[in-house]
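Only the coordinates and a few stated rules stand behind these numbers; no lab work does. Keep in mind the model is a prediction, meaning the values are calculated, not measured. Cβ atoms are built from the backbone, for glycine too; each structure is taken alone.
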Structure P
Amino acid sequence: MTFALQLSIAGIATGSVYALIALGIVLIYKCSGVVNFAQGAYAMLGAYVTYALLRVGLPAFAAVLLGMVLMAGIGVLTERLALRVMLKAPIVSIMMVTLGLLIFLRAFCLAIWGPDQIAFPQIFPAGAIDVAGIYLTYNYIAAFVLATTLSIAFLCFYRFTSIGLMQRCAADNSRAALAIGIHVSNQVSIAWAASAALAGLGGVLLATLGGLSLGISDIGLIAFPVIVVGGLDSLIGALIAGFLLGMLEAFTEGMLTPGLEDILRRFTTIQSVGALQQVIPYALLVLMLLVRPQGIFGRSGTERV
């Protein structure tokens with residue numbers, strides 16, 4: 001029982017980061033209809049930028065905050081310079097641009113910081129607390145609290161503020177939004193800025209949990225099953241599906257994989273089933289597409305890409 005609770009905590013902490021990054025993908029899709037394949041690259045770049053700021057001596061809070069601001073600026077530049085010029089291009093062409101951006105940013109980080117994994121500086125207190133035999137490291141606690149708090153705050157901002165209202169108007173009907181004086185293109189820029197900032201923070205949290213490397217960009221591929229399960233146009237769906245997927249991965253790695261390997265070693269010559277936890281998200285994605293293509297919280301008729 002204790003081990004299961006330990007896995008649950010690890011899964012929830014990781015899942016909250018998945019949700020944070022998936023929120024950015026959903027936000028861009030709602031505003032512009034574009035699925036951003038570069039979201040994982042933003043997470044990776046945000047982690048490396050924050051690492052560089054920490055190395056020059058900035059305090060942890062200032063480095064993380066400045067890193068998010070810089071990533072927001074990169075998001076705006078991406079929308080203004082790379083995507084706005086393709087305003088009338090087919091959606092598939094725009095998505096290919098975001099895929100090219102993913103490749104470019106990976107190459108950029110590889111050229112500057114190299115291919116090796118880097119130990120990310122300690123930005124949260126070291127150690128853990130013992131709660132009824134369950135050890136909670138401060139890294140996991142901080143990752144969960146930050147990711148969850150920011151995700152909920154962002155959902156509240158999107159729902160209860162005037163800018164959030166304009167964002168929703170632009171997402172639901174851009175022509176009607178223009179007719180009542182909303183500058184739709186500015187709202188799209190804000191969406192890209194918020195998405196890149198959220199991804200940057202998510203990348204930092206992942207680096208604190210597992211180290212800094214180019215592999216952080218793969219989080220974008222994991223975020224896609226999250227948004228498909230939760231609903232491609234649902235922000236709250238991304239949050240809940242992130243927790244679900246994080247826990248599913250943790251239990252797969254901690255309980256299902258060892259159990260299967262034990263059975264296979266007894267009755268066959270197979271010694272390992274590999275990284276089964278990396279397959280589970282996509283199996284869940286395929287199942288969701290077969291059973292409910294719009295996702296758990298998505299609206300019927302959501303476009304599938």
Structure Q
Amino acid sequence: MFKNKRLIAYSFFILLLVAAGCKSQFEKISASNDTGKKYQEGIRLYNEKNYAKALILFDNLIQRYRGRAEAEDLAYYFAYTNYHLQDYTTARYQFKLFADSYPSSPKAEECRYMSAYCYYLESPKFSLDQENTRKAIEALQLFINLYPKSARVAEASKLIDNLRDKLELKSYANAKLYLNIGDYKSAVIAFRNTLRDYPDTKYAEEMEFLSLEAQNLYADNSIETKQEERFAELVSMCNEFIEKYPTSKHIKDTQNRKKQAEKDIVNIKRILLASEKPNKEAQDKQENKTSKDEQ
């Protein structure tokens with residue numbers, strides 16, 4: 001049994017030596033001044049999809065290869081290594097740097113597209129800040145402008161559409177949030193702004209219907225002297241909706257909302273008129289009293 005333990009311990013020691021030998025071999029190449037050997041090892045590791053180790057070697061070679069014939073290929077591999085490691089911020093910078101540095105290269109178009117695509121991959125979900133989404137649209141549009149005959153134009157256009165859908169959804173969600181928290185005036189304005197900015201949005205009908213709801217609540221919660229004009233605006237909005245979406249699932253609700261708004265206008269006029277009458281009588285009495293005193 002003691003021999004077996006020794007054998008196991010010996011075998012484990014051998015494995016450690018082998019592992020240490022493999023590691024030291026990479027470290028030896030990494031620390032070497034033989035740039036050619038280091039470059040070839042980096043390519044080998046890249047082709048084997050060992051991107052983490054390839055990156056270490058490429059990163060070390062980038063400055064040394066500046067101005068050399070191999071610099072172009074190295075820059076290309078370096079950008080893709082970062083891409084495969086999902087460091088899209090560094091990758092998009094390196095792809096753009098490649099396209100700017102080697103504009104006549106056969107790979108320039110690909111790298112310009114990949115730089116924009118990395119922006120696309122960094123675009124967050126719609127509920128978060130959309131700065132990268134806008135930058136991705138700009139970068140993809142720039143690619144289309146620079147390479148209008150590229151086979152990648154169709155894909156770039158599709159990506160732009162996806163990003164614009166996200167911006168539309170973000171704007172729609174922000175407007176709906178105003179409605180949910182009871183800021184009805186801001187909700188009406190936000191829905192209108194979204195429809196202005198995205199006239200072809202697939203959310204148009206739903207947003208216009210929610211605008212009616214927001215305007216209705218805005219009028220309901222206004223002071224009496226402001227209600228007539230705000231209900232009148234609601235009636236106008238209802239007419240526009242009925243004309244634009246005659247087959248909408250919301251058409252009956254909209255018609256009922258319009259009828260109620262018209263009734264509300266009549267009622268508020270009656271209330272205001274009734275409140276004005278006592279004031280008019282009091283004013284007349286005061287004028288009569290003043291006239292008698294003057295006599």
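Summary table below
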read-out: Comparison of P, Q - label where distance in nm of label points 7 Å out along Cα→Cβ at positions 49 and 201 is highest; value: Q
read-out: Structure from which 0.55 was derived, FRET efficiency 1/(1 + (r/R0)^6) of positions 145 and 273 (r between Cβ atoms, R0 = 35 Å, to 0.05), options P, Q; value: P
read-out: Origin of the value 6, 26, 34, 23, 8, 2, 0, where P(r) over Cα pairs in 10 Å bins from 0, in percent was derived from one of P, Q; value: P
read-out: Origin of the derived value -23500 (helix-only ellipticity at 222 nm (-39500 (n - 2.57) for each DSSP H run of 4 or more, over all residues; to 500); candidates P, Q); value: P
read-out: Highest-scoring label, criterion being distance in nm of label points 7 Å out along Cα→Cβ at positions 41 and 97, among P, Q; value: Q
read-out: When relative contact order in percent (Cα under 8 Å, 6 or more apart) is computed for each of P, Q, the largest belongs to; value: P
read-out: Winner on mean count of other Cβ atoms within 10 Å over residues 65-72 once structures P, Q are ranked, highest first; value: P
